[in-house]
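No lab work stands behind these numbers, since they all come straight from the coordinates. Here the structure is a predicted model, which means the values were calculated and not measured. Cβ atoms are built from the backbone, for glycine too; each structure is taken alone.
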Structure I
């Protein structure tokens with residue numbers, strides 16, 4: 001990617017972020033953080049379980 005493309009992506013992401021921030025309530029932010037953490041834990045757990053099952057199945 002060229003630096004022009006990178007700056008466009010960063011500018012777009014930054015603008016989107018800054019337009020969302022004033023509209024968030026603290027309750028929404030807490031809910032979002034909790035749901036993201038739960039999603040990450042579930043995703044990690046499923047990945048580890050599938051890796052274990054694949055290794056066990058190959059033996």
Structure II
């Protein structure tokens with residue numbers, strides 16, 4: 001295992017995907033569109049996770 005110069009821990013963005021799924025499903029049920037809410041919540045969570053990943057890569 002090679003040692004890197006930067007020992008900062010990596011940021012985790014997967015929580016945003018899970019949180020987006022949960023919140024999207026709850027909001028979707030509230031507006032009688034659980035499937036659409038879940039998909040939209042997952043899409044928003046994925047976008048946030050990708051932004052966190054890009055920020056983490058630039059930080060290194």
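Things to note:
- Across the set I, II, mean count of other Cβ atoms within 10 Å over residues 9-16 reaches its highest value in structure II.
- Rg/Rh (Cα atoms, Kirkwood Rh) derived as 1.27 - corresponding label from I, II: I
- Largest in FRET efficiency 1/(1 + (r/R0)^6) of positions 17 and 49 (r between Cβ atoms, R0 = 35 Å, to 0.05) among the labelled structures I, II is structure II.
- Origin of the derived value -25000 (helix-only ellipticity at 222 nm (-39500 (n - 2.57) for each DSSP H run of 4 or more, over all residues; to 500); candidates I, II): II
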